[in-house]
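**Q** Take a look at these structures.
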Structure 1
Amino acid sequence: MKIACGFDHAGVPLRETVVTALQSAGHEPDDLGTADDYPDVALAVCRAVLEGGAERGVVVCGSGAGVSVACCKVPGIRATVAHDHYTAAQCVGHDNCNVLCIGARVVGTAIAAELVQAFAGAQFTGEERHVRRLGKVDAIERDGLQANLGGS
């Protein structure tokens, strides 16, 4: 799987770890480089995912929060911060996330490698309940506060 990767100034310490971990798991990382400002790397990765240059993306900043906020502003992107194995895999399996956000000041190299491999190796289950919930998320993205989500 081709995975776009981007790093802000605080994410650079995990750059080699992320790229190497994806390669060692049989994936094709596309290192889009670094930037001082996290919105710039977030947008570059999101653009690659949405335009078909990559199937998923990984963005690294200091905490993971900044890039997550920026990515989630892009329609069609489902990004989350994950600092544990379960969340890195479950965000794809249940929520069909297409961008993983990591904080280089929060996790070390061993955990970062585990996270990107879990994210890249996970598949969306397609279970009815998850599809239904993602439909509601799509309605929020499309209609904002006007979304009629109904019950359940």
Structure 2
Amino acid sequence: MRIAIAGDHAGFTLKKNVEPWIISLGHEVKHLGAFSMDPNDDYPDFALLVAKEISSGKADKGIIICGSGVGACITANKVKGVRAAICHDIYSSHQGVEHDDMNVLCLGSRVINQDLAKKIIESFLNSKFSYDDRHVRRLQKVMDIEGQN
């Protein structure tokens, strides 16, 4: 699977630590930054890079890591075709994909530790949209709302 990953200064260390692990799972990772620790960088810049990879179809799933995950999630969801969510537990990471076709996982490095982050990421990457009628219907409603704006 093609995974786009990025993070700002707050997510830099966690991103740096999980990226090789994601590759070891057999995924192709496109690292979109930050490439060095810069306390003055801004999460919207990195969230937008991941969101554009998803929107364009260049990546299958995206991961954005910042301090809380909130700003990255807000930014990514501004891009058409992106369904980003903050997940700090395993249930939400797979349920978001299975029921809502979530395609971007946002993590807060100041909220969870590396071990939990790996479990959440693995759950996200291994999950597939269910295509149950009710989930397809609900997703279509979300996409209709997106198309109106």
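Bear in mind these aren't lab numbers, they're just calculated from the coordinates by the rules spelled out. Everything numeric in this text was worked out from a predicted model, so none of it was measured. Cβ atoms are built from the backbone, for glycine too; each structure is taken alone.
**Q** A value of 0.50 was derived for FRET efficiency 1/(1 + (r/R0)^6) of positions 93 and 109 (r between Cβ atoms, R0 = 25 Å, to 0.05); which structure in 1, 2 was it taken from?
**A** Among 1, 2, the structure yielding 0.50 for FRET efficiency 1/(1 + (r/R0)^6) of positions 93 and 109 (r between Cβ atoms, R0 = 25 Å, to 0.05) is 1.
**Q** Then there is this: Rank structures 1, 2 by mean count of other Cβ atoms within 10 Å over residues 101-108 and report only the one at the top, that is, the highest.
**A** By mean count of other Cβ atoms within 10 Å over residues 101-108, the leading structure of 1, 2 is 2.
**Q** Starting from the value 2.1: which structure in 1, 2 was distance in nm of label points 7 Å out along Cα→Cβ at positions 29 and 45 calculated from? Could the numbers behind the result be given before it?
**A** Values: 1: 1.1; 2: 2.1.
The read-out comes from structure 2.
**Q** Given that mean count of other Cβ atoms within 10 Å over residues 69-76, derived from a single structure, equals 17.0, which label among 1, 2 identifies that structure?
**A** Of the options listed, only 1 reproduces it.
**Q** Figure out for me which of the structures 1, 2 the number 1.00 belongs to, where FRET efficiency 1/(1 + (r/R0)^6) of positions 13 and 61 (r between Cβ atoms, R0 = 25 Å, to 0.05) was derived from the coordinates.
**A** Of the structures listed, the value fits 1.
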